[in-house]
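Listed next: structures, encoded as structure tokens.
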Structure I
Amino acid sequence: MTTGIQPRRTLCEAPGVNERFVSVSAVEALERHQIGIYLGGLAAGAAVGLAWSGTSHPLEVSIYPVLGALLYATFLQVPFTKIAAAFRDTRFLVSVLVLNFMIVPLVVAALTVFVPLSQAVLLGVLLTLLTPCIDYVIVFSGLAGGDGQRLIAASPLLMLAQMIALPVLLWLFVGSELADIVEVGPFLEAFGVLIVLPLALAWATEALAARHRAGQVITGAMTAAMVPLMAATLFVVVGSQVPKLEGRFDEVVTVVPIYAGFLVVMAVLGVGAARVAGLETRRARALVFSGATRNSLVVLPLALALPAAYAITPAIVVTQTLVELVGMLVYIRLVPRLVPATPDGASIEANDR
């Protein structure tokens, strides 16, 4: 039984890519040192954000373009035929929905019930932890050997389900006063910019690569750019959000244990859910990441639109983003050990027998 990270598609294995278009050794070097590069991106973003708070807005504006480019590069490594097949995997899709909308709310209730939080702080926690991620979860899961095409197929369902479920869950947690703050705009914008557009471009590039050398060159270049794009994403997200915490550290520090605890608990419950569902390794790892990653970048506009009495809420949302990004670097190494590789087609439960 192996416990190492299942390698994602390398340059040589990417559809339509030939070694002569990009230096394979350079790509392999980036992949070998990717964790250090990502930590460098986080640290650089924090340093820039703390030293030059005026960079917050331009960096924030660049989040969607940079993240969209990262997802485009990711989607290029997933052939269209595999994504189409993933839509028929009802076992995985049901598992994702149950984990995110039945189990996660219970975990959130358990993590917050005994912690004295003001309503504004609690609302920030709820906005983030009750909404599953639909964007960079695909990338982080892929880095840990998770099934990216299943997560791509699940994204429309997760977006629709959280738009419906979030008002209901907020009503249950904080009452009817704030349950109607949820607007569909940020969710639809994120889905269009971060899922539909990059996916359409990837499919067009895949078709071009099958007929023309230009498509192969583009695919090779984007594959080589995967690690730098992830580092750039971490840099712009952290650099844009850190200045927003200025003067609020005493308040936001109270929620850090909640966010960290959520990541710990969901790693265990995600593995358990995968066992119950009988998922094989790659789908099981994808399920763990789906249960742990949250949609903070998408719900941040909702927090920013709140009344003045809730001025702290956006900072609480931003704090979750920062805790999660650090947690994902741990997950990349941890999840392949919690969900070790199994024989082809075997579930992780069967492998333990």
Structure II
Amino acid sequence: MANSPIDPAETLATPEGRPGRVFVQDLLDGLARLAVLALVAAAVLQRLRGLHWAADLTTHMQAHLLLAAVAVTLYYLWARRWAWLTLALALVLLGALTVRPWQFWMGPAEPPLAAAAEAAPTDGVRPLRILVWNAFVHNPDPQSLVRFVARRDADVVAILEWTPALGRELDGLRQSHPHHREVPFGGAFGIAMYSRIPGAIEAVTIPGPVPALRFRPQDPRLPVDLWAVHTLPPTGREYQAIRDEQLRWLGTHLREGTQRMPILGGDLNITPWADQYQRLLGEADLVDSQAGFGYHATWPNRLGRFGIPIDHVAVDRHIEVTARSVHFASPGSDHAAVWIELAVSGRSGIGF
């Protein structure tokens, strides 16, 4: 009887060829199932975020959990585990609806300058470059911050966790940006702003209480209020409640008593898909500047681009964001600097 060709799959199916393959397959199946169970638990906790501050922290992990769900989905597709694949796909859909990753690469639905032209006559467009950076209160290398700020072409520089010790290193910044305000404060909530554009910088106390800064340029082509804010980190029930109160306060006060267009920048200690941040954008009628520029993680430094975006610049919808980037420029800071270029449309009838 003639010998038939040997099928490699049949060779692997023999008792001698199977043990290693079966062990690897079982191991991968077990790890994938553990991952799915962990993702389900995280999804349940995220839905219970209103009940406990720790459950709310899972909101800020949603981008990473979405990537994990995609990886598990690809594994089950390869392994042809259809029931588990269905569950994994449901987790991907749930995560995608929470994070809305497409918004990071898609711009606003309505072009800002077109909206501005419809809203009011324009008096010209003036570029405005802003740098916002949480320098870290215990930064052991302030000179790295000084060098980076000197290299960036920013009209206004806002520094969070500013300290008098850091301020002593910033003589050059005070000379190039002579309009400034420095507010020391206990803990990590000192704050400073430096501008080469003439205008008034006012210290404003927000709930906490902690200081924030508001800059009103004199240039009639810049009818804006630029706010620099550092909210409390949600590390505990009390701090979470204060942070949420701060965000609500900003939502109702950014436009209070003025027709100027608000720009809000700072370390808000919240991710862009969180309910509280989305509510702030809606109440203050702002647009997240990150839209259309990709996923810009800003914390922590050690994770770099794989971290989470908690440092923000949100702008009035009549302002166009023409450029945006983040920079982990100081090894002594746990945050990235956010640099942004805006095209501000001057509008008639704005009160100064």
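Just so it is clear, none of the values below were taken in a lab; they were calculated from the coordinates. All of these numbers come straight from a predicted model, not from anything done at the bench. Cβ atoms are built from the backbone, for glycine too; each structure is taken alone.
Points worth noting:
- Looking at distance in nm of label points 7 Å out along Cα→Cβ at positions 45 and 197 for structures I, II, the greatest value goes to II.
- For -12000 (helix-only ellipticity at 222 nm (-39500 (n - 2.57) for each DSSP H run of 4 or more, over all residues; to 500), calculated) the corresponding structure among I, II: II
- Winner on FRET efficiency 1/(1 + (r/R0)^6) of positions 173 and 237 (r between Cβ atoms, R0 = 25 Å, to 0.05) once structures I, II are ranked, highest first: I
- With log10 I(q)/I(0) by the Debye sum over Cα atoms at q = 0.08, 0.10 Å⁻¹ derived as -0.37, -0.59, matching label from I, II: I
- Each of the structures I, II was assessed by relative contact order in percent (Cα under 8 Å, 6 or more apart); the largest value belongs to I.
- When Rg/Rh (Cα atoms, Kirkwood Rh), for residues 261-332 alone is computed for each of I, II, the largest belongs to: I
- For distance in nm of label points 7 Å out along Cα→Cβ at positions 101 and 301 computed as 2.2, the structure of I, II it came from: I
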